[in-house]
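Structures given as structure tokens follow.
Values quoted throughout were computed directly from the atomic coordinates according to the rules given, and no laboratory measurement underlies them. Because the structure is predicted, anything quoted here is derived from the model rather than measured. Cβ atoms are built from the backbone, for glycine too; each structure is taken alone.
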Structure 1
Amino acid sequence: MIKHLNIKIFGLVQGVFFRTSAKDQADRLNIKGFAKNMPDGSVYIEAEGEKENLEKFVKWCNTGSSIAKVEKVEFFEASLKSFKKFDVF
């Protein structure tokens, strides 16, 4: 069953290849959606995929790219948007 999560990652997550690494991870897990930098320094992700893969993706978000320093991850389930791929904005 496909689910949709809105995820916000806080910490040193901009300028450290977090979004590009998130796309690589999403592609591996067959997750569709997008990642974008937010004005407050966080990264916002909308992700759709199988529950098990989304759990793996959220776990990855708690570490992120090799040079990211994640302080906090917040996420909640939302309505499906039927994304076709994972984009980076």
Structure 2
Amino acid sequence: MASFKNLQIKVHGRVQGVGFRYFAKCQAEKLQIKGFVQNQTDGSVYLEVEQESAVLDKFVTWCKKGSPWSKISNIDVKTGELKNFSKFFIEV
């Protein structure tokens, strides 16, 4: 059985108002990732995602590129506690 893990990702740069959350949700659903994405008051975007490590690696690679209009300057990734999300959603 594959082991799931939780990643907490903070993406910095031009990531708000450029469709980042929408595209992140599409990518997460395509990869069957559960969790959420949320704009932060400091202008960054925070994601908390759960899936197998190999799948999460693909998602982190996508986050480094972002949506077509975003410009990523930095990305922080750390491992968190599993929360067993039931779907992926955009937190407002």
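1, 2: which one has distance in nm of label points 7 Å out along Cα→Cβ at positions 51 and 67, as calculated, at 1.9? Source structure for this number: 2. When distance in nm of label points 7 Å out along Cα→Cβ at positions 11 and 27 is computed for each of 1, 2, the one that comes out at 2.4 is 1. Of structures 1, 2, the largest value of distance in nm of label points 7 Å out along Cα→Cβ at positions 3 and 43 belongs to 2.
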